[in-house]
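Structures given as structure tokens follow.
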Structure I
Amino acid sequence: MHESLKALRAVRQYRDEPVPRASIERIIDAARWTGSARNRQPWRFVAVTEARTRAALSGCGAYAVHLAAAPVVLVLASVENGFSDTVFDMGRVTQSICLAARELGLGSCPTTFHPADNVARVAALLELPEGWLPRHAVALGYPAATPSPSAIPTGRLATSELLRWV
């Protein structure tokens, strides 16, 4: 039941191989079915393949450096609508994107642009309409043969450590 979730990993190193446009469109077609509060669908997507723009995006946050090397950076913009559940909805659609990408043999790595100055820089770079804020992105590409080891501990806490019954 949960094999696709267990197999999903953040991939930050990619082969130098373009991702077909049709694959990105399939990912978005699948992700658009993600539920959202009151079905507002508070998201829009920008697929960035141009190397210069990806390099500029990689400078928009402490953890965005890997975006320069990804063949595609999918920037997720959310509408500034005053609803507190929009951030939750953006997390849901991000997970859908990562799972759909994995089904197509692509690696992915979600990224958050922060602080607010970087969000504004990305919005200007991508010429987004006013009110749309690009707080998140997903790097996409075919995984490199040998990923580098993570400095962060791996593994998951046991269900018994995470779940409490009352």
Structure II
Amino acid sequence: MRIVELTASQDFGYGLFFMESVRKHIDCFRISPADQAKESFPTSGQADSFTLGLLTDSDKLAGVVSFQRDGQTREKLRHKGLLFRMYVAAEHSGKGYGRILLEETIRRARLLRDIEQINLTVIATNSRAKQQYEKLGFRSFSLEKNAIKDGDTYYDEEQMVLFLNE
């Protein structure tokens, strides 16, 4: 396994990989397959806007995560980063690959001296993801009831934060 930075031009099949994750785990993402089909690559390939992929020995994606400065165009929000689109394929689950991706994302965020915290959202019932985030120091600070509506089904969403200077 190796971590690579994915870009719009060198994505190692990111679009199909992430679309499959959204289809298989519709209850774990705030984006629907129809919305994902219309999306462009999620980040710009800058130091404060990147997507990481964990590749198998045969260069197939096993997991992905994206990070972006929250205040791209807003001066008062530039101290925050947003972690999003975190996913490890089921066949690679339980091997510590999610932790590897998260640790590398946090390491890179720390290199951005003006980023003070990383925020993320997670479906409140996704206890496995929440536990992974908590192990790395993320703490819940908000719960939004009925944050996501998929047909007649509602999902609560938790917001979590990791303060980088603590």
Structure III
Amino acid sequence: MAERIAHLKSERLFLRPLTFADKHWVLALQKEEMWLKFIGSRNVNSLDDACDYIARTNAQREEWGYGLLAVEDKHNNIPLGVCGLFNRFAFECPDLGFAMLPQARGQGLCYEACNAVIGWARENGYAFLTAMTHPKNKKSQQLLLRLGFEDHGFYFDKSFEQQRLFWLTLHRPR
């Protein structure tokens, strides 16, 4: 098994596992307009729900070796959003996911966080990653293309609504 994803650093960012101390901003992020429009409700409506979400996210990281990480400013530890890998059980690879708080958007921070996570996946031998977006989430689609993902069109699955599927090859099979 690959090394468990834990702490990642980039020029401006520190990525780390979520803790229960993050519950306030995790709740705020999940109530944010863009989250609800493009990701959808995850039934996080209270601080207790935020703690449950954090616990589930960390349990996935323990089970699969990867999961969602808090993204914070490296110099002042201010939370900026989340970025990490998920197991959607639809493919034999992790799926990249990210969401930034409004004050962190438009500064290249999400690109930087995603690159740190992609670097971890590459170093740990993953051959490819997927990413999915709401069909109307053009900003996330542009970011994925900039990161090197290829657009593979629409993806349909009974467990979630129609999504746009992106694919990133990290290692070519030999």
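Just so you know, all these numbers are worked out from the coordinates, no wet-lab data involved. What you see is a predicted model; the values in this text were computed from it and never measured. Cβ atoms are built from the backbone, for glycine too; each structure is taken alone.
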For semi-axes √(5λ) of the Cα gyration tensor in Å, for residues 55-118 alone computed as 23, 13, 9, the structure of I, II, III it came from: III
Structures I, II, III, by distance in nm of label points 7 Å out along Cα→Cβ at positions 15 and 111: label with the highest value: II
